[in-house]
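Structures follow.
Taken together, the values in this text are just the output of simple stated rules run on the coordinates, not laboratory data. Quick caveat: nothing in here was measured; it's all calculated off a predicted structure. Cβ atoms are built from the backbone, for glycine too; each structure is taken alone.
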Structure 1
Amino acid sequence: MNVPDPFKNDVEVQWCPGCPNFGILTALKGAFRDLRLEPHQVCLVSGIGQAAKLPHYLQCNFFNGLHGRALPVALGIHAANPALTTVVTTGEGDCYGEGGNHLLHALRRNPDITVVVHNNEIYALTKGQGSPTTPVGEVRSLQVHGVEAAPLNMPAVAVLHDAAFVARGFAGDPDHLKGLLVEAIRCPGLSLVEVIQPCITWGRRPVSWYKERLRPVPADHDPADREAALRLLCGEDGRFVTGVIFRGPERPLFGRRFREAMGSEPLFRLGFPEKEAVLGLLDKFRTT
């Protein structure tokens, strides 16, 4: 029996035929179904890039903005309406490059959002130049003599800053990725899910090359052990480790103190504060 897909829309997909991004799209839709979410309960946020196109292909709320600026928009959406399930879908260039500073401060603030990073180690939408995760020495469209700058290891940075949840999946295994996304969305706080997403157009290696190098998190790994998580991520071929890598300690959620003071009603329903309340707040600033 065919079950209607409430997240399906009729927008023409602009990705290359056979792009691993289709696996990420399938995994995300599957995660929403497993979580029993309806389209009106979800808000996807993206910037610019091949990964940022994903929200166009789902029937739900979304905001598609500037390059590297998805995270501050997502924080604003989450603050205004924490009842929404807010998910950022972004590429490693968009999130680690142009938006790297925003990710660092989002880790400090710990908003209850999920950040899904498509990592193909190049800027794919702009024809294959090196990105913040391209390994040293690899020849790319602009780095004709090989990339010289060391790659960023943002999952390790997230572990160091006690992100609520850090995991890595593979776009070629949407079933496994779906499970990671379900866990990430359920986890209170900032969840970072990096997805190995080989580019079949501008990449220098076939998808099979990545499949051969995937290394699942060891069965005896304790995700609560920060040092063990860092060893996995920073060890030899750490960029191919997949699974749940880290679960951070419980920390205050972004905006919790404000919401406790204002009540559980979303900001967009509260309207503007009374003039006396604003003047009282200004007086506190003047006397502090």
Structure 2
Amino acid sequence: MVRENTIEFILAVGGGSVIDCCKIVSAQARMDEDIWDAWYVHHRLPTEFIPMGAVVTTSGTGAEQNNGAVITHEEKKLKQPLFGAYHSFAVLDSDLTKTLPMKQVISGAFDTLSHCMETYMGKPQNTNLSDEINEAIMRNVVKNLRALIANPDDDFARSELMWASAMAENGMLKLGKQTDFQCHMIEHAVGAYTDCNHGQGLAVIHPTLYRHLLDEGKEKLARMAETVWGVKGETTEETAVQGIDALESFIREIGLPTHWSEMGITDETVLRAAADTCFLTPGCCKSFSRDEIFEILKACK
């Protein structure tokens, strides 16, 4: 449509899916090669784009802050990242989130928290300035999500959550870090087969994934337990476990699922297929095999 109508500007109005789609359209319209093949076969990034802007109506993905785009290849049953255009501008007006069901606002805010945790658990494992800023943003998300659930008309809480979403994905927290995002890749794989809600899927996976990272990542998990959740055990491992438990309790508190069965996902063959097609990241504390990912997905049932 962009090519046929000689479109000169694209305005993305919506959440992460809408914005990501427009990023890819803006790039594909200027490319002869299929953008999926360009990246995954030839490892080439697009270099020309249709100019675009974004009006964010649902915060959480931070999609307006970068050129990454998660797209589902429906024939291949793959939901994986591509790269498209940056925006010339982005409008962040938290009043627009009032047009959404509260359940989606909560789901989006948890996606923000997930972005922070995925970055925080990346390499190096020692804590740098980016991590300390990250800790403040995670605390902010937890505090303001609770405030917004208590009072959906709390405009300040809504604006803070939108700002936190932007901060989580504008690159600031990733300075000096090799991020992991294995939880996101696992959820994307499940989403390619089930079309499950992104934030809800992350909520199901995160606690179980972190329990599988306990041996390798207990120091970082323990620090997050103390600085974000305010819990501390007698040992580093106990503190890490208490932090994972606090995360899971928070997920229940805000009304998100902690098991696939709560989302109607019960077919184990789907989970096996998701594990077999999941994009494997280099790993923050540990690089997972596909069988280990399958075990994590089964433990989430």
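Where is FRET efficiency 1/(1 + (r/R0)^6) of positions 154 and 218 (r between Cβ atoms, R0 = 25 Å, to 0.05) largest, in which of 1, 2?
Result for FRET efficiency 1/(1 + (r/R0)^6) of positions 154 and 218 (r between Cβ atoms, R0 = 25 Å, to 0.05) over 1, 2: largest is 1.
Quick check for you: by FRET efficiency 1/(1 + (r/R0)^6) of positions 138 and 194 (r between Cβ atoms, R0 = 25 Å, to 0.05), which of 1, 2 is greatest?
Largest value of FRET efficiency 1/(1 + (r/R0)^6) of positions 138 and 194 (r between Cβ atoms, R0 = 25 Å, to 0.05): 1.
For which of 1, 2 does distance in nm of label points 7 Å out along Cα→Cβ at positions 26 and 50, calculated from the coordinates, equal 1.7?
Working: 1: 1.7; 2: 1.1.
So the calculation was done on 1.
Matching task: -16000 is the computed value of helix-only ellipticity at 222 nm (-39500 (n - 2.57) for each DSSP H run of 4 or more, over all residues; to 500). Pick the structure from 1, 2. Could you put the intermediate results ahead of the total?
Values: 1: -9500; 2: -16000.
Structure 2 accounts for this read-out.
For Kirkwood radius over Cα pairs in Å, for residues 178-233 alone, which of the structures 1, 2 scores highest?
Comparing 1, 2 by Kirkwood radius over Cα pairs in Å, for residues 178-233 alone, the maximum is at 1.
Given 0.55 as the derived value for FRET efficiency 1/(1 + (r/R0)^6) of positions 34 and 162 (r between Cβ atoms, R0 = 35 Å, to 0.05), which of the supplied structures 1, 2 does it correspond to? Kindly include the intermediate steps, with their values, before the conclusion.
Working: 1: 0.85; 2: 0.55.
Label of the source structure: 2.
Which of the displayed structures (1, 2) returns the greatest value of Rg/Rh (Cα atoms, Kirkwood Rh), for residues 202-241 alone on calculation?
Ranking 1, 2 on Rg/Rh (Cα atoms, Kirkwood Rh), for residues 202-241 alone, first place is 1.
Here distance in nm of label points 7 Å out along Cα→Cβ at positions 42 and 186 was calculated and came to 1.7; which of the structures 1, 2 was it taken from?
Matching structure: 1.
Given 1.00 as the derived value for Rg/Rh (Cα atoms, Kirkwood Rh), which of the supplied structures 1, 2 does it correspond to?
Corresponding structure: 1.
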